[in-house]
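Computed from the coordinates by the stated procedures, all read-outs in this text should not be read as laboratory data. Note that this is a predicted model, so its numbers are computed, not measured. Cβ atoms are built from the backbone, for glycine too; each structure is taken alone.
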Structure 1
Amino acid sequence: MTDELCLHGWFEQQARRTPDAVAVVDEVMQLTYAELDARANRLAHRLRAEGVGPDVPVAFCLPRTATAIVAILGILKAGGCYVPIDPGYPGERRAWIIADSGARLVIASGDLAPVVAGAAVIVLEDEAVTEQPTSPPAVEVAPDHLAYIIYTSGSTGRPKGSPIPHRNVVRLLRSTEAWFQFGATDAWTVFHSFAFDFSVWEIWGALLYGGRAIVVPHLTSRSPEEMLDLICTHEVTVLNQTPSAFRQLMSAATTPAGASRWPTLPLRCVIFGGEALDPPALTPWFERFGDAHPRLINMYGITETTVHVTYRPLSITDARSRRSAIGEPLPDLALHVLDEELNPVPVDAIGELYVGGAGLARGYLGLPALTAERFVPDPFARQPGARLYRSGDLGRRLASGDVEYLGRADFQLKLRGFRIEAGEIEGALRTHPGVRDVTVVAREDVPGDKRLVAYLIARDHAAPPSTEELRAHLCPVLPDYMIPSAFVTLAAVPLTVNGKLDRSALPRPRVGADAVAGELPQGPVETTIATIARELLGVEQLGVTQDLFAFGLHSLLVMKLRARIEQQFGVLLPLRELFREATVRRLAELTGEAQRQVLAAAPELDALLAEVADLSDDEIAALLAQEEP
């Protein structure tokens with residue numbers, strides 16, 4: 001049965017059935033099932049020669065391309081388990097993951113090979129890989145052997161690895177296929193970082209059922225317009241999104257201009273995960289597209305329980321509710337709402353969410369104490385040794401049987417789909433010589449704009465470290481999404497009457513209040529753009545040459561900034577330029593260049609309009625017909 005296959009074995013069956021069907025597409029190439037299989041086999045032989053076998057970890061540090069999927073499949077075919085490392089991670093984090101996972105080998109492309117340290121590097125373009133046989137290597141891999149180890153933020157100050165066996169992913173797809181009807185006509189976007197477990201669902205949901213995996217370039221994933229174009233060009237049918245990312249896509253698709261540019265979408269389902277969903281925010285989408293085509297599905301999930309735990313189809317009526325309903329557990333999982341003694345709480349009472357069943361990870365890699373704390377004996381299961389995963393999430397069971405998600409029980413944070421342990425950021429800040437103590441929280445002072453804020457006690461109250469100094473200290477050790485948007489120095493931490501941190505008394509950050517404004521804006525364009533940037537960032541002072549990312553600009557705010565500039569000046573700035581250099585001065589220059597292009601095209605347009613002004617509709621149609629290729 002398929003359930004007893006490993007992921008690569010199931011893929012190989014599909015490749016034999018449809019060798020010439022397109023399997024993976026990226027910006028520069030596409031691979032058929034036969035071609036993907038052959039390339040992965042070559043890599044697998046190379047890895048086998050290096051001693052890779054069952055449960056042996058192999059890291060890879062590759063950009064989001066079809067080549068990365070070759071690497072994943074090749075590692076599995078050699079018997080190993082893959083350890084994804086995002087190329088955007090700082091060097092210290094990359095080195096930690098390599099060392100902690102025990103990976104002796106790292107797969108990289110030629111340009112990324114120099115940034116990987118701590119293990120031997122295999123470059124996919126080398127002849128030592130490309131000249132290997134295209135047949136699969138002989139290796140015995142069982143469903144209980146590991147498929148991957150994905151690292152999430154750790155409260156100890158270091159990332160922690162969740163090892164997941166093949167069996168878990170296979171049963172994830174088998175247990176959900178009746179709901180989704182996966183098939184060969186589907187095209188899935190691979191939208192997320194390979195270091196985020198949403199990508200596991202995206203890759204195998206496509207490849208194990210004969211569909212196409214459309215690998216989304218990083219910058220395209222940050223541009224809703226380019227993303228919608230990609231969806232239409234590649235006839236994408238299955239889209240997976242965090243709610244934060246989908247809000248930007250929805251905004252572009254539901255404006256009058258968007259409705260004209262994308263009158264229809266090929267999507268048959270959009271699947272949400274990674275963070276809490278706010279149903280009323282979906283109202284514009286439902287008003288334009290309804291709730292049947294495509295279907296919107298909310299799926300609560302956790303890395304330690306193999307991507308997804310629940311399934312909840314959404315309807316227009318959900319948009320009138322403030323409740324983030326997550327639905328029913330997958331058929332082979334159990335979802336409990338329990339108190340501190342592991343007793344079920346009454347309907348409508350708040351408790352902690354515990355997950356049991358077939359999807360649980362082995363535990364945390366090399367962390368037996370944390371494993372025992374979070375993976376506890378299951379008092380509701382009949383089979384010996386069954387466990388529950390303590391999620392740290394709060395929820396309540398409703399009278400309808402649905403479960404409402406209410407956020408974190410501890411101080412772990414969810415931010416734009418990333419799960420972040422505040423303790424990891426706090427630990428990194430405490431290594432700064434000027435910091436005595438620190439607390440990191442997620443604030444949402446503006447609805448829909450959640451940001452990390454660090455509150456610190458300086459060792460020298462008269463000379464606390466500056467924002468620029470603290471950012472420079474964190475950037476080499478933490479990924480960009482874990483860098484706080486603001487740093488607030490306090491004389492003392494506010495406490496409750498019980499002596500605990502009083503989070504409600506932490507002051508709202510005045511981002512940029514202590515910054516030197518630098519050169520002030522000149523002229524109406526710079527002045528307007530500076531005002532927009534200050535409003536979006538909550539910054540009191542801002543010079544025209546200062547890096548906006550240093551003041552808390554992130555990918556979602558980039559889209560808001562771009563939209564506000566378009567609204568004000570009537571031009572749409574190139575997204576790549578915004579990420580390349582985000583200063584008020586550069587944005588003003590780009591705006592001016594775009595306006596000049598519009599003006600330069602105006603005489604041509606006027607001449608064309610004058611030329612056809614006196615023509616009949618039939619004459620215009622005849623002219624257009626002559627222009628067709």
Structure 2
Amino acid sequence: MILERIGRLPARSRSLAEIAAVIGPVFDVELACLVSGWSESQVLDCLDELMDQLIVREVMTGSRFDYTFTHDLIQYTIYEATSLPSRKRRHRRVAHIMEKYRFDPSGDLAGVLAAHFDRGGEPERAARYYLKTAQWALATYADDEALSALDCALKSTTEPHLCFKLLLLREDIWHRRGERQAQEADLLQLIGLASDIGGEEGWCEVLLRQIRLRHALGDRQMEGELITALKLRAISSGMERWQAEALRAEATYQILLGQYDIASACLKKALPLFESCHDIHGQVACYCLSIEIATHRSRYDTIKSLSQRAYLLAESSGDQSLLVGPLRTAAGAAFANQEYEACLTLSQQMIDLCRTISDREGEADALTRLGTSQARLFRVQEARQSYQRATVLYDKLGKRQGQAAVRLNAGILANRLGHYSQAILLFEQAGELFNQLDDLRGQMLSALNLSAAAIFQEDFPIARRAAQHGLDLARQLKIPFVEANALGNLGECDLNLGYAKQAIQHLEAGLAIRHEHNLPEGDSSADLAILAIAYLQAGEMEKARQISEKLVELVFSINKADQIAYPQQGLWAAAQVFRVVGDIVRSQKLVEEAYTLLQEKTAVIPDAESREAFLKLPFNRKVLQAYEEGRIQ
């Protein structure tokens with residue numbers, strides 16, 4: 001029917017319909033004139049005939065009237081009925097005219113031009129416009145559109161330098177989306193092209209991307225070998241940018257190995273090189289790595305200024321992806337400083353941003369951090385959901401570092417709820433993964449938390465060995481807050497093994513470290529509780545009473561309740577001391593307040609099994625027992 005309607009048209013009108021079908025769904029008089037070579041009056045006469053036959057109609061586009069086909073099927077039928085040589089010739093003419101008169105480098109016509117050059121038999125020119133299409137799509141994180149354009153471009157060209165650029169863009173997308181097989185396939189092609197195009201810069205770019213992939217997969221040996229190769233290439237190239245990138249990669253690697261002094265030295269050299277090259281991405285990365293080191297070493301005085309610099313630099317770039325690093329490190333610093341609500345906010349901002357830019361690895365990291373804050377605030381169900389979502393992403397990404405981190409933090413939550421067996425299994429799994437990754441910090445944290453689980457199980461010899469291992473690693477890595485925690489665990493083990501004086505030494509040493517490094521007070525609550533009982537057992541009543549006073553003040557001080565994992569433990573310990581020194585009324589009141597806190601904590605646990613397990617924690621059992629005894633009396 002459509003062909004019959006077209007067949008009744010005069011030859012010139014039929015020809016204009018064929019030209020319009022090649023131009024696209026919407027066309028204007030000016031472009032029709034340029035492509036056909038006819039005068040405006042001739043084109044308008046033909047358009048009148050096409051409108052009379054209901055083939056085209058006027059349409060308002062922006063501030064002017066253009067023309068469009070009355071139905072997609074009409075355009076398709078006319079296009080397919082036109083001979084292939086005619087279509088090819090017209091596509092080529094449309095492409096050249098649009099390139100000359102219409103193309104705006106800041107516009108979005110690149111995809112249209114690419115398609116016309118492609119169908120017009122000029123694939124190399126099409127490839128360059130497909131590249132521009134992909135770049136514009138990536139500017140708005142439209143990954144699927146970018147991938148489609150890149151695929152078309154790679155099919156259209158064999159020119160090595162252009163193929164290299166196209167593959168670099170596609171490999172970036174695969175990395176953000178965690179498509180590791182596709183990423184490795186593109187890296188293999190890039191290696192071959194680096195040989196073809198020659199030059200140190202191409203090789204350095206490929207090496208850096210290989211390092212990034214090996215880092216994500218946790219292949220530490222290969223990561224180290226590639227970093228060495230990059231350093232040699234960077235030195236031989238004499239280019240500051242690549243020397244800086246090699247130093248940054250080395251710093252990232254050394255942080256994972258716990259070699260913070262080496263990492264800091266690398267960053268100190270890398271930052272001025274990035275500044276000299278006006279490389280904002282590199283500068284932000286250096287600041288974020290420095291913040292990570294400062295957080296691990298509890299140097300909170302430097303974190304705020306570094307975070308501000310990193311965020312302002314990232315914001316000034318206009319590249320949203322650069323904001324992920326500052327958000328990640330700021331959330332980590334907030335968590336370490338027990339600012340859990342701030343950490344929740346920063347983590348959620350990072351999640352939203354990463355979803356916008358399709359950064360799956362960043363989203364998984366943010367979910368893990370979100371879960372740790374939710375767990376510390378005892379939002380049990382929310383934390384479990386965050387960990388589960390992070391696990392799904394890490395499994396897809398193949399990021400073993402993330403898999404280990406989720407297991408570690410999920411184990412901490414399980415341990416807080418009294419699920420010792422589950423916690424120990426998760427700590428052992430995390431420790432094994434960290435061991436495979438040569439991650440001493442992860443090994444240290446796994447050992448420390450394994451010690452805590454064994455303490456809850458009242459298996460103090462095993463708990464002591466794990467705490468000592470954690471302490472040795474903490475001292476090797478020079479991480480004060482972990483050293484203090486490990487000393488606290490050792491003190492609790494010694495006390496329960498009957499070595500009160502040794503327990504006091506360990507606990508006082510840990511508290512001294514907390515004071516020296518100005519660590520958050522909330523984490524000292526458990527150590528103070530154990531220390532009060534240790535002084536009591538050692539017969540030093542006055543010191544036990546003084547510690548108890550400090551402990552009660554800490555628990556009830558403003559804004560501290562959420563920063564203490566087990567406030568009821570501290571109140572129960574103080575109650576025991578006051579009972580022994582003869583202040584029965586105060587002791588009973590503290591027991592009642594500890595019982596109230598315990599009930600509040602228990603009430604927010606979502607499942608009956610976990611509530612029951614939580615109430616069986618050693619100090620919770622004692623709080624319940626003391627409360628029942630007091631009520632009976």
Structure 3
Amino acid sequence: MEKEHTYQDTRAPIAERVRDLMAHMTLVEKIGQMAQVENRSITPAEVTQHAIGSVLSGGGGNPEPNTPENWAAMVRGYEEAALQTRLGIPLLYGADAVHGHSNVKGSVVFPHNIGLGASRDASLVERIGRITALEALATGIHWTFAPAVSIPQDIRWGRTYEGFGEDTDLVSRLGMAQLQGLQNRDGVPDLGHPRTVLASVKHFVGDGGTTWGSNTTNDWIIDQGVTELDEATLRAVHLPPYVAALEAGARNIMVSHSSWGGLRMHAHKYLLTDVLKAELGFPGFLVSDWGSIDAIAPDYQTAVVTSINAGVDMVMVPYDGHRFITHLTQAAENGDVPLDRIEDAVRRVLTVKFELGLFERPFGDESLLPLLGSEAHRAVAREAVRKSLVLLKNDGGTLPLSRNIPVLLVAGQAADDIGLQCGGWTIAWQGSSGDVTPGTTVLAGIRSAVSENTVVRYDPAGKFDAAESLGAEVVSDVAIVVLAEEPYAEGEGDRADLNLRDGDVALVERVRCRCRKLVVILMSGRPLIVTEHLPQWDAFVAAWLPGTEGDGIAQALFGETPFSGKLSFTWPRSMDQVPLSALRASEEAPLFPFGYGLT
């Protein structure tokens with residue numbers, strides 16, 4: 001049947017469909033396409049009423065109960081509401097699926113990027129992107145706010161683990177791989193394929209280069225701070241991953257909360273429009289970060305005008321979409337925002353929606369629900385865990401362990417805690433400890449790996465009774481202690497002191513005198529200072545934030561697979577070598593150099 005309008009004709013070129021659709025749109029409908037509202041702040045009926053172009057689930061923006069089926073139903077409700085608008089423009093629903101579709105209970109949660117950076121395996125990262133796309137589409141989501149291509153230069157930053165590493169080339173290569181996994185099929189960009197989702201390359205630009213103590217807008221210290229670099233350094237260190245992403249087909253980029261050159265990035269017309277859109281030829285649309293335009297100016301009208309004129313095309317409001325629409329409509333009507341800037345922004349947003357095939361397939365694909373959290377997907381996550389592990393010390397061939405060891409001591413809450421394995425951005429924004437989602441703990445993996453004759457004794461506090469000792473104090477030939485940072489995300493993880501906590505030190509000391517060989521596994525979102533304690537450890541493994549498949553760690557411990565990971569961050573000897581600039585200026589060598597890892 002012939003369509004009523006050109007924009008509804010699948011045979012027409014996308015540019016013609018966009019042009020025709022925009023000719024039918026009112027100013028308010030156009031501005032509605034520029035608004036992205038958080039699902040907890042808007043109902044499906046309000047999506048229809050205000051012609052909203054995008055809805056997102058922020059961290060914790062989950063249905064109750066949190067199940068894949070409820071996610072699919074929740075998202076579909078918003079998508080159906082968008083189709084009830086006058087022109088039936090489909091909704092673009094987004095979520096922070098940053099290490100798998102980690103908002104959804106039951107999904108597979110992959111290692112955070114810091115671990116994937118240690119793997120150095122671009123093919124693996126691409127496969128992870130492909131699986132994330134499938135699990136997102138199963139719940140109706142067509143847009144994930146990944147990959148982060150931050151290049152952290154100060155590991156005190158609470159978002160360090162979101163970076164693949166401190167090296168520009170490594171981040172460029174792996175960021176491009178993740179984007180290709182999300183957006184490509186058969187090795188080529190294909191946003192229109194029913195098994196792809198839109199990637200969001202973030203955060204433009206220099207978010208990993210902010211200076212400690214430069215954030216003056218909230219209680220955070222370095223996150224959302226100021227990148228104090230000259231332009232040549234900014235371009236050399238922090239811009240290349242975006243160039244690589246453009247070559248790989250990026251159609252969305254998220255703007256950084258940070259500042260450079262005396263301006264908030266969301267107000268930075270030179271970088272957003274002159275450099276990214278004009279010089280580099282970015283054809284897609286720019287989305288703001290969570291509520292970030294508000295920090296541009298105390299007056300909201302000024303903040304809206306400045307951000308849109310600077311080049312922001314869609315605003316993550318996230319709380320009051322109607323307020324944003326009202327202010328931008330007023331600004332457009334009185335000439336503070338030129339109408340051609342509105343037209344350009346809407347054209348960019350609609351072009352991507354057409355490229356994604358949303359006008360033909362406005363919903364996800366619930367037939368994919370059986371794949372969500374499937375064993376096939378978990379097997380890839382397990383591979384990622386194994387490849388991300390970095391063996392930093394192995395005196396006397398302590399590892400691999402024998403499956404036939406008579407008694408094995410295991411200590412530390414983190415040995416049996418899925419939430420600590422996964423870290424932040426898992427089910428909730430900040431993450432949490434405990435049984436947050438299905439998976440396999442390190443302890444469960446150890447128990448599966450040892451022989452049936454091995455006795456595994458586990459105590460979170462490491463208080464092992466010496467009554468069954470092998471010697472005066474010794475209980476076992478080998479003990480494993482698993483340490484972990486408490487989960488955190490963004491500036492909540494900004495941390496001035498990266499030394500091991502006193503409780504962790506005491507735990508290790510209690511276990512040390514109960515074994516002949518001590519293996520320490522550290523789960524963390526960055527290197528921690530361990531120099532003083534390392535001589536007492538026979539083996540030391542950096543496991544980063546491995547996600548739901550903790551048995552991948554056990555497989556490496558018992559020699560089923562070799563250790564192969566290499567540090568993607570230099571490991572400092574002391575806090576005097578933090579940030580990276582201080583380490584490079586130090587007369588002492590780091591504890592472990594970038595690229596270090598035993599096999």
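Quick notes
- For distance in nm of label points 7 Å out along Cα→Cβ at positions 336 and 392, the highest value in the series 1, 2, 3 is held by structure 3.
- When mean count of other Cβ atoms within 10 Å over residues 544-551 is computed for each of 1, 2, 3, the largest belongs to: 3
- For 3.5 (distance in nm of label points 7 Å out along Cα→Cβ at positions 200 and 536, calculated) the corresponding structure among 1, 2, 3: 1
- Source structure (of 1, 2, 3) for Kirkwood radius over Cα pairs in Å, computed value 28.9: 2
- Highest-scoring entry among 1, 2, 3, by distance in nm of label points 7 Å out along Cα→Cβ at positions 248 and 576, is 2.
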